[in-house]
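Visitor: As structure tokens, here come the structures.
A short reminder: the numbers here are calculations on the coordinates, not readings from a lab. No experiment lies behind these values; they were computed from the predicted model shown. Cβ atoms are built from the backbone, for glycine too; each structure is taken alone.
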Structure I
Amino acid sequence: MKIYQLYYQQVLNMSRDEAWQFFTSPHHLNTITPDFFTITPISKVPEEIYRGLMIAYNMKAVFSWPMAWLSEISHCETGHYFIYDQRIGPFKFWSHEVRLTEQDQGILLEDIVFYAMPFGLFGSLCHKLMIADKLANIFNTRADYLAHRSGNLS
């Protein structure tokens, strides 16, 4: 099984609290992602995330096929970082860390993602032909949105 890794970083002109509130709410996901990717939380999401929190979603990402996604917040240090892991979903494995670090210029946002494709060679081929580009598009669209809205994410 091949493990893929993504790493993205961006400096945001906002406070740690503003960034934390924005990135811990799944209700912003459709605002910061490309049109082909839609995600709807179907479980109740509390005001504050915490370790062990499970969030269920309906999503459409590939050919508009509906998919279920269940994620668990496996690690969380309020204001600093959280990691959510896929428990049910399209990947064989998915773990995404969102880290916020204060800097002179603002907040350094880091995304560290590890994932594996299902279906062996077929999954590897799908990754090469489509999935890698779609994932890059998701993170690049978010980066563009944040670059234009940083400091005004209401």
Structure II
Amino acid sequence: MFLHEVFTPELIKVDLEAEDKEEAFEELVDHFCQVEKTNVREEILAALREREAKMSTGIHKGIAIPHGKTNAVENVRGVLGVSRKGIDYDALDGEPVYLLFMILAPQKDSEKHLRILKRMAELLEDPQFYTDLQAQKDAAGAYGVIRKYEDMFVALD
């Protein structure tokens, strides 16, 4: 499974308004529910909060990967959020986050969930990926960056 299949253009939200982690969760989940035309908001929020209670998913400079398993989704899905002003996230480094990759997976699909997290970690090793994503003004541009870096990474495999 590829990131461009999880973070489709309609599931990318540029210019997040959230100021803290909880607001970011709500904004990303609301966007997901609106795009997917579903009413599973509380189930998704519960899954994200449950995972976050174990340890902050603000794991990389300026980047958070909130994720959770829930049967509110049938397949691995995600929302990419881009914040211009930064979000107080209680990240491991204490710094604000600017890119949030929310990943949702069904309870039964641990393997795909882990593969997506691994792919994210691999791409985030390239600091230019972060810089290029942060510079995008719209969802189409952000999606193009994901495709570009993922294609380059696949070509190296």
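Visitor: Identify the structure, out of I, II, from whose coordinates mean projected area of the Cα convex hull in nm² was calculated to give 8.2.
Guide: The structure behind it is II.
Visitor: I've got another one for you. Here distance in nm of label points 7 Å out along Cα→Cβ at positions 64 and 96 was calculated and came to 2.2; which of the structures I, II was it taken from?
Guide: Derived from I, not from the others.
Visitor: Here's something else I'd like to know. So if we calculate mean count of other Cβ atoms within 10 Å over residues 72-79 for every structure here (I, II), which label has the highest result?
Guide: Between I, II, the highest calculated value is found for II.
Visitor: Follow-up question, since we're still on this one. Using distance in nm of label points 7 Å out along Cα→Cβ at positions 24 and 112 as the calculated read-out, with 2.5 as its value, let me know the right label among I, II.
Guide: Values: I: 2.0; II: 2.5.
Traced to structure II.
Visitor: Further, regarding this structure: As an exercise: FRET efficiency 1/(1 + (r/R0)^6) of positions 8 and 48 (r between Cβ atoms, R0 = 30 Å, to 0.05), calculated from one structure in I, II, equals 0.75. Which structure is it?
Guide: I
Visitor: Computing helix-only ellipticity at 222 nm (-39500 (n - 2.57) for each DSSP H run of 4 or more, over all residues; to 500) gives -15000 for which of I, II? Write down the numbers at each step before the final one.
Guide: Details: I: -6500; II: -15000.
Label of the originating structure: II.
Visitor: A further question on this structure: Here distance in nm of label points 7 Å out along Cα→Cβ at positions 56 and 80 has been calculated and equals 3.3, so which of I, II was it run on? Mind dumping the intermediate values first?
Guide: Details: I: 3.3; II: 2.4.
Working through the options, I get structure I.
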